[in-house]
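Just so it is clear, none of the values below were taken in a lab; they were calculated from the coordinates. Predicted model only: the values in this text are computed from it and were never measured. Cβ atoms are built from the backbone, for glycine too; each structure is taken alone.
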Structure P
């Protein structure tokens, strides 16, 4: 197989995933231009191989070597402001982008400060924190279709945003190039989240600093303790199931979510006495029970630990926890 110079073989991905799992990609390319995407597209088309788009790797769990093409997103061509609209390329670091918006008096994203990963990863997961979701501020998204080689535009409605979900989850052939945000030109603090309610914020920078402080106190830094943030989604249950759970434990932590009930996954794990649990070379963080820390070059420990947690919670509460990161 004749390879373009841009395509590397047998690339070790340990430094490209926040769990630091040492798996290899059979083929690897870094894409920062339209030409790079065209090279990737032609390579996929000609060789009929599977592929995976990778940002900063902070929300992915590799379970084995990847027998296809890893497309590393380093698109950073665009970062432009039009009144209260911002166009930004997907390869930018998310938290730096939030800081950029605040410095330019554009508001709405400050509650999402400190979330690791790229801008482009945000819509896929519909990232959310402290009472905000990224989908509330997205106007439209430009994508490159790696099945057809075409450029396409999806408006907010096309993206099918839901709780930690979007159209992109099932359409992994779409490479997000640029995102258009519609932000607020006046700061109105969203302190609906419990930990923020006791504060009055005069400006967005104050709110951002408080969010970063809370995250630092509650969550583990993946650079020193390899993790992917929240490993499990908060499960959604039907209202009729709530009565059963409350009869089992009146202190159940839950929230209304449209016509469903959102149950705290962290609460379920803690009430199952799993906080701090160690399994081989992986453990549940003592800071936050949704964070699983990996200290293994292979995926074996983290996979055994997450399966143990799912089994215990299922047996105790009859609730099946669902992983938040992408398992590959």
Structure Q
């Protein structure tokens, strides 16, 4: 088997020094005072910038990942959400522009949202989160994305599988087993989507996990819509469920209680939870393998270079096949 290196720019942000970031801010009249802090971000490069009394966030987009049109759809969607008084970080406008350029870099400027890590087991927290996501989805359902991607099996499943099989990170001794197990998993995913039927797709946050959620005095606030996409509503809900089957059932009941106050939910989408979890598992490994030449990735995910990681990962995929066949959220229910 011929193994190719991941097709990814090894130095996508070469030249993006702190001085360049500060100069980019100054070029758009932000008047930075020199305080600049790099924030955790792997796909893009994100900085907290102090400009006198203001605290801002500058996001520099990874070259060649999204087109200008796709980024602008993200910005338009975020502005719609903010206009509906939803708690999101919406890009600031400079002379009519939200997508800014400085030398070869594209970036956007956002207000700094204060908040803490969410504690979803606090009283009424999941109900409040459910209400807020329902409001977000009602805005998302008004019109479709035209150029943003759609969450689906081909991109997140088969293409991800092909990237892993082409990666030198996957040990030769495990390549055949990974191919067999991932193929079987994708067959179950395909069957799961077919069984759910046409559940519809709307504009979504797309990557709604706890790391992209803040909590303040008013409740949840959403950051980083970089992966917003068309997809089923459950995509923005299932990552808030964890633990044993009874725990997930309780958590879902709380989320749905809040969600139903502002929007209807098609219960057929529950059958998509474990297939969507499987796609995320496949896509995450492929994403890291594809970006491995970017120095930020080996530093952040050193274990992916070790054979024991892949042994455990293939076992996790096997267990996910079982989860699709016996979904924890529906386990024990009539």
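List of remarks:
- Structure (P, Q) behind the derived value -0.82 of log10 I(q)/I(0) by the Debye sum over Cα atoms at q = 0.18 Å⁻¹, for residues 226-297 alone: Q
- With distance in nm of label points 7 Å out along Cα→Cβ at positions 58 and 290 derived as 1.4, matching label from P, Q: P
- A value of -7500 for helix-only ellipticity at 222 nm (-39500 (n - 2.57) for each DSSP H run of 4 or more, over all residues; to 500), calculated from one of P, Q, originates in structure P.
- Among P, Q, which structure scores highest (criterion: FRET efficiency 1/(1 + (r/R0)^6) of positions 26 and 82 (r between Cβ atoms, R0 = 35 Å, to 0.05)): Q
- Sorting P, Q by relative contact order in percent (Cα under 8 Å, 6 or more apart) from high to low puts Q first, with the largest value.
- Here mean count of other Cβ atoms within 10 Å over residues 34-41 was derived from just one of the structures P, Q, and that gives 17.8; the source is P.
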